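Okay, got some structures for you below.
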Structure 1
Amino acid sequence: MPDAIIQIKDLSIDLSGNEILKGVSMNIGAGEYISIIGPNGAGKTTLVKCIAGIYTDWRGAITIDGKSFADHGSKTLAKLQSYVPQAEGRSTPLTVEEFVTMGRYPHLSAFTSLKSEDYDAVGKAIESAGLTEFRHRKLNTLSGGERQMAFIAAALAQETKILLLDEPSTFLDYRHQANVAALLKKSCRENGITVVAVHHDINTATSSSDRLYAIKDGAIAFSGTPAETADSALLGSIYGTEFRCTPSPDRPLPYVISGGAL
């Protein structure tokens, strides 16, 4: 595994009087694609929000790029990692270009204007996300998939080492799911960005990831490679439902199909 860029040790957090995460520990290497899977309510989103700094009242330790979370100022942290929440119909009257430009805020001070490198980063992010033809369109006139690509583009324009995503392709049609998956894999493989993504779809997770963590009842239930994850007995124990792993002609790993409750 590459040198760890994110280290988490004994992370626990209570929300509304309930313990959501229970002693979670993990090491994430620089340039890795890590998927987090598990049943609804397991604590996946909470974990990513802790790493992103959205939740701060946790116990344990989080180290980002060699420094304790508490030793990073908010602007320094924003230069290290960007966060894309779930696609839930959120929108804004800004154009795609205006919205993606907001991703440059960590690199600006209160009284500075955009520089050539800022415009370059915005243009590159828009092009990478396949949004060039939409750059002057209002976000609230786009489809859900197009808006989600704009949110990812804004995160890429931030030019961080780490990209955190919470179920980036949920609610999207198959074409946009494929576009999101391709963009994230390209960002990781070609640009060396560390991707940490909560995935609802196991097949997307196994086809994209270097390693996966499964969370169940707020704790790590499994960690391993995509090949180790694509196991019907293992997945059944994590999700409490039957699975079949079927050989696929177009991918090296078996295709995972869920069945009935155990």
Structure 2
Amino acid sequence: MSSLHHVLLLGGSGKVAQLLTPLLLQRSWNVTSIIHDPARVASLEKLGHGQNGKLNVLVRSLEEVTSEAQAKSIIDEVKPDYVVWSAGAAGKGGPERTFKIDRDAAIHFIRASAATSSITKFVMISYLGSRLKKAPWWPEEVWQDCVEKNNGVLKTYYQAKIAADQVLYEEGKKRKDFAAICLRPGILTTEPAGKVKLGKLFESGTSSRASVAEVTALLLDSPNVKSSWLDLLDGDEDPEAAVKRSVEEGVDAAEGEPFY
């Protein structure tokens, strides 16, 4: 059994976060889940019933976290050693709200976490197309499809996510004992957890939310995981084996980015 950890789960009422919560509690870890809607506290607390770890649900508005100091005050209140960002505006409230949450609040929590010596892992749930440059191993048609979406339907989301992803990468280089992990799924589905492709991927595709949750838990559970970007799709490899291989090989899909 793993030693006891305390995970700060930002965006705890999201679909991936609700699948992730029991996986963390099963490990006898404690979870503090941050949500913005008080009406959802009771339903989320049910995720902790009968589990080995303890679940605490806190109502806080990430939209109102406008400084690193405010993020730090939540971190100081919770006292986690792992942080997972699974929050987002989900397209509600227009571009301004997306930038406030997906970019600004995310960056404040990244910097505050990296500046807190007791926090040793931060997992950002991003998406496969969040890149500034074509990955050296990508076919041109995959990149062009990506560019079209990032300049079209995903424009605001893309601009917010890539800014946060870059800060996470840069902060991850400042501390050797801080693993800044950017997990980058494809198009999210409601399929059950299954086998995966993980690492530097050549194609776009789908990712089961349940698999995203499972791989997130496995990355947090991995003692040797380092700062990296890891692309994730549904595939044909056992998730535990995929995480073990990616960690042992030091895979980093951030290669090719200007800040890499």
Structure 3
Amino acid sequence: MLLKDKVCIVTGAAGEKGIGLRTAKLFYEQGASVVISDINEQACEKVRGEFDPERSLVVTGNVANRDDCLNLAKAVSDKFGRIDVLVNNAGITQPVKFEEISPEDYDRILDVNLRGMLYMSQAVVPYMKQGRSGSIINTSSVSAQRGGGIFGGPHYSAAKAGMLGLGKAMARELGAHGIRVNAVTPGLIATDITAGKLDDTMKTKILEGIPLARLGAPDDVANAFLFLASELSGYITGATLDVNGGMHIH
């Protein structure tokens, strides 16, 4: 039980085939009390019955709304008395080219991916400081390292790269309080986002560029989150863990 008695928040975690829900379930299996946050109220209702209510909390909210983030952190503290882990997993993408990005698109993509990371982290850090420990894990993307690639537009790459820079700065500042901040950069993962978007020709071409010769699965990313959430990574902060099957080797 790598997370026994820990309280872990996973944002963007109500999607049926998503990385977030798989992560929440893995954390739960490893002894944690889990908090699932998602903007999709219907998905939250569906997920709520999958966990023991004594060890779980499912909250509908928008990470790009600062008040929603503050209210979530308070609700978690009120119920469980502490916050040990935050996985900033909520994110959206948009497959458009550079010249097609509108001001509204730019704001929307950066708000959810980057502003959401900021607001949610700001909301939980005071509680982590009280406990003199904590682990914040940010879901960036191989797109941040490669400058785009398959589904995300340039503004998505910018947002995910911003998460890496913000996370490293947070790690420097928060380390003195026992709070670790790390990032995971998934490659192409088979989730709801990619479902139906890959025909056989496209998939074959993509696999040619992946040394492990397969698409990633939500479990691959969830396992990386588990490592960074647990004491197995107790002396790691400011790091970026690539989970891409070798798609990007640098």
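Just so it is clear, none of the values below were taken in a lab; they were calculated from the coordinates. As the structure is a prediction and not an experimental result, all values here were calculated from the model. Cβ atoms are built from the backbone, for glycine too; each structure is taken alone.
Suppose you compute Cα extents along the principal axes in Å for every structure in 1, 2, 3: which one lands on 47, 41, 36?
Going label by label, the one that fits is 2.
By the measure FRET efficiency 1/(1 + (r/R0)^6) of positions 5 and 205 (r between Cβ atoms, R0 = 35 Å, to 0.05), tell me the structure among 1, 2, 3 with the highest figure.
Largest calculated value belongs to 1.
State the single structure among 1, 2, 3 that was used to calculate mean count of other Cβ atoms within 10 Å over residues 101-108, giving 12.6.
Checking each candidate, the match is 3.
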